[in-house]
Structure I
């Protein structure tokens, strides 16, 4: 089983639909998609700047942005099933091949994940891959990925600042790629 994080910046182009179609057609093992919040999350950032509400509220709203993207992706590729909890995914992974995770703020709060902009869907995908004991985490970006060095990717803003703390004791294979390389890295 593999977790594939589709960056929210892919939502602004046909790349997102291409990625979904490639996954639906070529994935040989079960896939759980983690959808970035994209423009929905960007609206949360703008609203927080304007209204100065706290990071806990912004984090909950950003999780809602991921849920909105999950629903959109499922509408674009109806073969995918949207599930909201780690336990629901664990139960379904034996019968469902294509799943989209729609994270729930209560489950993330129970896991004591920090409510900060330093933690985005990148870190959440690593957390989910660990919870599901995935064999692979594939992070698909719209940006060019110039290196595989995590610290450098964090400095460049390609990965969030919390990401390295979520992969310290994991066993999954980690790949961070540009979306044009997706078909070469599916299992």
Structure II
């Protein structure tokens, strides 16, 4: 049995349906019919998903195919080089964000346009390609703990999963496997 750890991006990205609730329910329907997989999600990730999905539209009776499991945060260890790389990367991102802010202050133009541009550039510089939430950390730790495969559309999570030796799948690939009855 392959352990599959699911990220919110699987359902928000409309890979299984047009809305997060529809996507989640369609996934559950396919997962119920699949063999060879165990599906996991940290409780914090389900709470994050509920912020995007109308909770009343989630088919609770189908949740038996999905195990909610927090990672054993006090029992797991990660390589020290991961922390080193994370701190180094964050330093570079903070410096880049500061340079963007300095350039915005020096620029000519309408203040609303300057702020809009600064926000977009700052978000890109500081958040893309990084783990930036406790939910991201829970996903990485749970996948590591279960020796599982992380399914995500988040490029930052994919990058850091690979740093830890965690296999990943794109949501489209999971959908293809479930739809074709693989395993």
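Readers should treat all values here as calculations from the given coordinates under stated rules, not as data from a laboratory. The model shown is predicted, which means the values in this text are computed figures rather than measured ones. Cβ atoms are built from the backbone, for glycine too; each structure is taken alone.
General observations
- Origin of the derived value 12.1 (Kirkwood radius over Cα pairs in Å, for residues 110-165 alone; candidates I, II): I
- Taking distance in nm of label points 7 Å out along Cα→Cβ at positions 78 and 102 as the criterion, the highest value among I, II goes to II.
- Answer label among I, II for the case where semi-axes √(5λ) of the Cα gyration tensor in Å, calculated from the coordinates, equals 23, 18, 17: I
- Of the structures I, II, the one that -13500 was derived from, the read-out being helix-only ellipticity at 222 nm (-39500 (n - 2.57) for each DSSP H run of 4 or more, over all residues; to 500): I
- Ranking I, II by mean count of other Cβ atoms within 10 Å over residues 142-149, the structure that comes out highest: II
- Structures I, II were compared on distance in nm of label points 7 Å out along Cα→Cβ at positions 118 and 134, and the highest value belongs to II.
- Answer label among I, II for the case where distance in nm of label points 7 Å out along Cα→Cβ at positions 30 and 86, calculated from the coordinates, equals 1.6: I
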